[in-house]
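No lab work stands behind these numbers, since they all come straight from the coordinates. Values in this document were obtained by computation on a predicted structure and should not be read as measured data. Cβ atoms are built from the backbone, for glycine too; each structure is taken alone.
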Structure P
Amino acid sequence: MSTEPRTIRLRAPDNWHAHFRDGPMLDFLVPVFLDSGWRRRIVAMPNITPPVLTGERAVWYRDALLARARAHDPATTFEPVMTIQITESTTGDTVSEARALGVGLGKVYPFMVTTHSGNGVQDYDRIYPALEAAEEVGLVVQFHGEHPSDDIEGLNKEAGFTAILDRIRARFPKLRLTMEHITSRAAVDWVKAQDENVGASITVHHLFTTVDDVLGYSKASGGLMRVHCGCKPQPKWRDDRAALNEIALSGHPRFFYGGDDAAHLRRRKENEGSACGVWNTMAALPLLVDLFDRENKLDRLDPFLSEFGARFYGYDVSAESLTLVEEPWRVPAEVEAPGMGDTVVPMCAGETLKWRVQA
């Protein structure tokens, strides 16, 4: 009887939504992404300080990411996918110039809803010139799908945002767009009802947690609020989590992985003004393999990670591969962030996971 551990071989996965930050945090995070199995295409979010608002700054950011990746692994095939942030001040010329420099994505944040969104959008009609240019030049626009109005309460902001997207779709029917890190059955149903120009990204933490994990009502929380599970948009109810799992496991080609990996120093998470974001980079692939394996859907994991997003964004499917081994390992309780005098707490901190990424 063989005692060799099971292995699973996947195409090298893509991550269509991630935060690398900048400065010392970028230097810390890039190697963690690579060592955790995220070695191919990763979308680099533009809400750094100052933000990525032009094609020139996107090129600068791309070069910084590549330099750090090559310093860690000279043979890396890592490919950062660059975005510019679209604000109410973004012109059509800015979009066209960014596209000419190889930038393929634009990102829209609602005003003051998430990290570094003080320049986010309040009046979506004011970004129509940028969206018109994006439709014309083939720039895909990612939307953080939460309504900026204070009149719509937090857990309803995602469902409320679909009305804004309905107006945008009616005005720009050929615009390719995504609803990012969706959290609700309402968002799943809205995206399913659209045509091939609309996709959605799903994170690992929204597949595994609900609002009760954040607020301290779930069994796993032990009755304590869990700030390291807190993010925007927040996890919703069990039925919403079920909808996300159903669509991710279904093999629907317009739903794909985007981790929204959002590392924050411990001192920014564990205080009165806790920063929003889950640092899932280290645990994501082991958790996803375990989920799809338990549901007897392993044949659908590879497309979810490596095919559907690539095809939606106009990339070839990667020919490279990644292997995971069924060997237990313990997620560290915290990880030192060099040069910053602090640590970052990962998703599943201190827990033992069933699968690990092969070095």
Structure Q
Amino acid sequence: MQKNFSTMFSDKINLHISPEAKGRLLIIYTGGTMGMHYDPMVKSLVPFNFSDIISTLPELGRFDLTLEFISFLKPIDSSNMKPLHWISLAELINEQYLEYDGFVILHGTDTMAYTASALSFMMENLSKPVIFTGAQLPLSEVRSDARENLVTAIEIAAARKNGKPVVKEVCIYFNHALMRGNRSKKLQSSHFDAFLSENYPNLAEAGVSIEFNEKVLYSPADKPFKIFTKLDSNVLIVKLFPGITKEVVECIFNTEGLKGIVLETFGSGNAPTDGWLEAILKKASDRGIVILNVSQCIGGTVFQGRYDTSRHLEKSGVISGKNITTEAAITKLMFVLANKPFSENVKASLEESIRGEMD
């Protein structure tokens, strides 16, 4: 079979072809709990054979859709997700963009918010849905949340109004809620409501019917779709805590090749007023290291300069991340550093919302 997409992916599988198909979706499996099942022979979880999914999940056969499937050749635990995988996903969607009405990406929950955030920045003028979903229990388990998450993610990806997709952005669907991908955060590891979008309303709620909150959906520019495939991973996340020492901070900020830091501060963007911290931040900023201030609080917003404990950050050249999540902040930093090479452009891009990631 001739294929143009990345060699990281398998051949496509037709899961379901409706004789009266009203749309065509590509389901992309990267790995994670949803696509696993217990194999008694090896006594562990192994990848599920998606070519047999209709027998396991017959609901998919009731869609008036053509559903096709593709997978990483070697599905990975999301803890092993890297920028290389993000680039491959963006390239795959770009290469298959005109062939499908939407995309559903099955992904492990641990780093799903990072991947969704990264792809939101890497894809410009996206006018089709890219819906991430996963599960806390494998599809093969009796009590699995995978069935509802997958079926509803497909329905959302296929939703149209006046002949156009309802959703035109990168989202996470989980436990009856559709969230903007770059506003989402994983909060639970042992409950089905694993994700939360604290600083932005849910885009849809799935109950008896799917109710879209259309006024908060993202509206892309009416321009050609394009992707960016450069990311700069020379970045760090530094979480402040009471008792953090000068020696530790100096060591971190002197990391060779370092270009950017997401600084997780207290409350509304506050940090210790010790003179040594201000001096380290100022020195780093002066030599071109970009420092982005985000709150450690779930749903926190940075108001840099409101209190004395944040005025010194502003003086040191630290940029306010406003109410951006840490996941969106670090991936946006990777994106901006790679695609906006001049310092003033970096600062301007970080201070403004480019994909609806902050207010």
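Annotations
- Value 1.00, calculated as FRET efficiency 1/(1 + (r/R0)^6) of positions 47 and 119 (r between Cβ atoms, R0 = 25 Å, to 0.05), assigned to which of P, Q: P
- Computing helix-only ellipticity at 222 nm (-39500 (n - 2.57) for each DSSP H run of 4 or more, over all residues; to 500) across structures P, Q gives -10000 for structure P.
- Source structure (of P, Q) for distance in nm of label points 7 Å out along Cα→Cβ at positions 63 and 207, computed value 3.7: P
- Label whose coordinates, when FRET efficiency 1/(1 + (r/R0)^6) of positions 39 and 199 (r between Cβ atoms, R0 = 25 Å, to 0.05) is calculated, return 0.65 (choices P, Q): P
- Which of P, Q leads on distance in nm of label points 7 Å out along Cα→Cβ at positions 223 and 311, largest value: P
- Which entry (P, Q) yields the derived value 3.3 for distance in nm of label points 7 Å out along Cα→Cβ at positions 103 and 303: P
- Among candidates P, Q, the computation of distance in nm of label points 7 Å out along Cα→Cβ at positions 79 and 255 that gave 2.6 used structure P.
- Structure (P, Q) behind the derived value 1.7 of distance in nm of label points 7 Å out along Cα→Cβ at positions 111 and 335: Q
- Each of P, Q could give relative contact order in percent (Cα under 8 Å, 6 or more apart), but the derived value 18 comes from P.
- Read-out Rg/Rh (Cα atoms, Kirkwood Rh), computed value 1.00, structure in P, Q: Q
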